[in-house]
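Trainee: In the part that follows, the structures are each spelled out as structure tokens.
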Structure P
Amino acid sequence: MVIKLNRERIEQNLKTDFLARSLRVLDEIDSTQSYLFDNLNEFPDGAVIIAESQSAGYGRMGRVWHSPYGEGVYMSILFKHIPPSPMAQFTLLGSLSLTGYLKIKYGFDFKLKWPNDVLIGENKIAGVLAEVKNGIAGLGFGINVNNNFNELPQRATSLSLLTGETMDRDILIAEFLNHFEQDYKRWQKSPYGYLRELWINFALLRGKDVTVYVQNGTIKGTVEDITENCGLIIRTDMGFKTELLLNELIKIG
């Protein structure tokens, strides 16, 4: 039986200063990101949109995000006053913050697959998408929470499948928003420094040997660090260092 989201219960568990002080919980919509940008004038900075289901949920590069009714968390946060840091940092901040929250809360070794997929082992459990239009940002989160095996695409899992328990989505949403606001405030004070600290703790690729597919062939090397623009610093097999940006295809090994 699906237990629907309860807006009042989410609000009762919030400890945020500005996130979700305007909170809208909807039934089925096309996507929380689209809804947010289509209704900007209705919402203040920090507003949060959550849906029980999405008919056209999407992730990075337009990939479909499966959004079965009442099973996951499909949520977008509105930022009308984003800091002047590289936009890639915003995507990575949301992804690393979610990875950290899930790891602290549930104890599993969740890792961020650069730049925006949260994995446990080789299975995806969440994804994050940042979009900017006219200087306004929407940060979208998709989390597989109570999905059963038949509701998931290949190489995906859910919190319920990992723990063997039905998760309380109201509490999960409130706790993550509390956690994310603290990460956001620390990032505002030290954008690159704090982001790099999170990356060192939660990045899947750190220290891994990788193959990078570029326009003129492949590059093999070891991932050492990230740059302020969120490029990966890779030491190649020839001993040189090179920076790779978000649109490069990377495979471990």
Structure Q
Amino acid sequence: MIPFCDARRSFESAAPSERAHGTASRAMPPERRLGGIVERMLQGPMARHLVVRHLAAGQLIDGATEEEEAGEGSLLVLRRGRLRHFVSFEGKELTLFMLEPGDAVYLHAGSTLEVKKDAEAIVVVSATLHTLARTDPELALAVAPLIDRLLQKSIRMIEDMAFHGVKHRLIRVLCEAADRDGRPLAHGVVLDAAPRAEDFGMQIGATRQSVSTVIAELGRSGLLHRLGAGSLVISDLGRLREQLATER
């Protein structure tokens, strides 16, 4: 059983203005809008319907077990940290998408998630979610585009695997990681605690050897190099993006 934690800590990406309820919230990105709505609910009488869980890095969340224990499916809203949603078959894994703070995913028998970074999540069972959606329609309106966005990520991954090679897929993931987690330096952008070749492979649907070959090629071209243990430096993010546009 995943332990409870303090239900009143803020989403790490939410600002005070985003917790306001009203028309202005509709212009927010959906993940920040949902974060504000949930924080507001945690401060009121609806808090008793929300289960907040603490998740340790490396922990697996099995949708079938969650569904069996709850008696139904449930919605998971990530409050902080990072989760990986993946499928597996005969020892092979394929990452469908990554969940960042404010993202939401529906847990069911086919769901498997890995906690990549210590996290907090709010879980709401389906029956409770339906009740909350009736009493607070803003919640349902905020959840729908997030679920759709995750679906679009999965569709894009399938398209990439069908129409693009390993190099294109890896460059895209590197560019996205630089935008999301990159630490600017004078000589480039650093990805601290960068994924291993095996992790990149699971994320783009390629073998570890194929990923290592592309990383070595990018290194020889001067676009990528290691910095200490576990960090990658993208020397020229602009040039890397240009390769993304031309590499098929």
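Trainee: Work out mean count of other Cβ atoms within 10 Å over residues 125-132 for each of structures P, Q, then name the structure with the largest result.
Mentor: P
Trainee: Using the calculated result 31, 22, 10 for semi-axes √(5λ) of the Cα gyration tensor in Å, for residues 157-220 alone, pick out the matching structure from P, Q.
Mentor: Derived from the structure labelled P.
Trainee: Which structure, out of P, Q, was helix-only ellipticity at 222 nm (-39500 (n - 2.57) for each DSSP H run of 4 or more, over all residues; to 500) calculated from, if the result is -8500?
Mentor: Of the structures listed, the value fits P.
Trainee: As an exercise: distance in nm of label points 7 Å out along Cα→Cβ at positions 45 and 205, calculated from one structure in P, Q, equals 3.2. Which structure is it?
Mentor: P
Every number here is computed from the coordinates shown, using simple stated rules; none is lab data. Since this is a predicted model, take the numbers as computed values, not measurements. Cβ atoms are built from the backbone, for glycine too; each structure is taken alone.
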